[in-house]
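J.: What follows is a set of structures to go through.
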Structure P
Amino acid sequence: MRPRFILLGDSITEESFSPAGGWGAALTSRYARKADVVLRGFSGYNTRWALFLLSRLFPAGSEDTPALVTIFFGANDAALPDGSHKRQYVPLPEYKENLLKIISSVKSLSKDTLIVLITPPPVDEATLQVAAWKFFGARPEDASPRKNEITGHYAKACVEVAREAEVPVIDLWTCMQEQPGWQTSYLSDGLHLTPEGNGVVFEKLVEVLNKKGLSFEAMKWDFPEHGDVNAENPAKTSW
């Protein structure tokens, strides 16, 4: 059977199969006939709520262990505790603890599963404030429900967890802000990703996979290429 790549996260993961350049869709295309990419994105979820999914996503004793699990939470955890999205807020120490629990749950299934943490991307507060007013019932005078500086603390904590757990991490919050004009080139509404932003996630993830032995070139086809099939008697094909 093909190896499975499980993408676990919030709306930025849920939207990763968007026809407009989603990073999950790009990964599926990249690994066609090499791996099955399984989408497990849950819009609006934080790490606290994600903990209740673990027993069903990664049931104990399962032999069908994934080759890769990406863990992409933090954008909702970093909501302001007194803002319009306060129900999603998770204190920073708990966020780190929750990430460690998720990692531990995956590691308990198999030591061979590659786990990759992804930090929340940066936040464009001005654009997000308008989006909150238009789509989430906030008043025009209300402040942005998230602050880029605060999100940066969560991104730093995610990097620290990765170091402690000895797993790779993609620091989106830092690398995206290295590009001038990131607010509009990488973010569609101040929080979620544009096609270009999705492209950054895809490129950074492929870099990690290439380094960790899960490159497209290193993985085997699940069945022979068509030119190798015995045309007269397919059952006698050598593979």
Structure Q
Amino acid sequence: MLEREALLGRFAWVMAWVGLVAGQLHALARFSVPENAEDLDSALTAFWAEPAMDLFAPLLRWGDPDLVYVTYGKIWFPVFLAFTLFAFVVHRQRRPQGFERLAWWPALAGYVLGTASTFVDYWTQWTGEYNVLFDVGWLLTLPAFLLILFGSTLLGLTLLARGARPVLPFLLLALELPLAFLIVMITSMGSAALPVMFAFGLLGRRAAARDGQKLTAGGVSWPAGAS
């Protein structure tokens, strides 16, 4: 069990960095689709995206823009799957009670729904011609986005109020709502989950460094089950 948790922790940590780096390549691919060119009207987005699109042109122009976009979009499913799985590990280890027990469920529901939406959005698309499942994916994306924003913020605030340690991961969760709006002003929607990715990625890295030692021990101290 502990070895599996360590493996999931490493997975969450690595995929947080994949989301940070490859997610921006997906954003550039999105901006390259003519219908999405208006995203570059934002000065913050254009400041980095326009020179990056020139620099990485070979990675963006190897096919039809829509095909490039859905191909790079496939990175989001394993990224979301990684932090979702480790979120359930943290939830199980904390054995939450009282209000914390309620605070976990909107966040977990958002993570699961977000994972499902990234799969339906991109792993069902293999050409530049979108099939009907792309629209189904969007119907999942909107509620997932809202649940991740508000659920993560509520969960982070709750865990901080209950003295959860280390502080940084839970602070990232608490700041998910304001950070997401700032991130979306600069890049694409997928990256709005970066604070959540790194929150569970940091916890996963700590668990992996202890070779699967329980998250409630060895410096990752939180009052499990406190009311």
Structure R
Amino acid sequence: MASGPDFRHEISIKRSRFITVLRRVEEESSARELVAELRREFYDARHHCSAFVIGADRSLQRSNDDGEPSGTAGTPMLDALVKRVTRLDPQPGEAAADLSDVCAVVVRYFGGILLGAGGLVRAYSESVSTSLALVPLVRRERLKLFTVAVPHNEAGRLENELRSAGYLMTGNDYDAVDTHIGLTMPDDAGVISAAMERLASLSAGRCTLTSAGSDWVDTPLR
């Protein structure tokens, strides 16, 4: 999911309130801190059930029923996370379910009517699935980073041209003479060669790409 404030969504089932909170997390301690924060905020709630998935390979997965019957809360919440389909057009060999770096906590206020094991599983699964359908998501990709040095008075035009051409911009740095425009693209020789040609055309051959390594970069979910 995108960086920023926690996402919250509430549903009511047979007078029980299910308050789902989603937060982007990149380590287990951050996920556990979210649970602790919500225990303090919703101190009078009966249950604070949780699940999280972390890592590029989604290798860290945990869930907790927090007093609900075993397997009726944390497990369906985790299933909702790991089975969430975010790729609309997956390539051959790619998994369509690839959501990671997210923690879900569902705070339950008991409404006085027992839901039964099956009802609890459906309620916790629906709480997380409905929230995931509403929360803004981004794709995190390992991309090549580049900079382009251009005189200050030409930087705005060139940056707009690159942005209009579909390149993802990563921010600018400045020195006394030039603006260093940051952009990123896949580590693909053809893509990089095309970018160099476009840049040469836009700058009459005065500007070129300078490699700045690679990093995980958030890109809009396509």
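J.: Given a value of 46, 17, 14 for semi-axes √(5λ) of the Cα gyration tensor in Å, calculated from one of P, Q, R, which structure does it belong to?
T.: Of the structures listed, the value fits R.
J.: Comparing volume of the Cα convex hull per residue in Å³, for residues 82-177 alone across P, Q, R, which is largest? Each step should come with its number before you reach the end.
T.: On the way: P: 112; Q: 95; R: 181.
When volume of the Cα convex hull per residue in Å³, for residues 82-177 alone is computed for each of P, Q, R, structure R gives the biggest number.
Since every read-out is calculated from the coordinates, none of them should be taken as a lab result. Because the structure is a prediction, the values reported are computed rather than measured.
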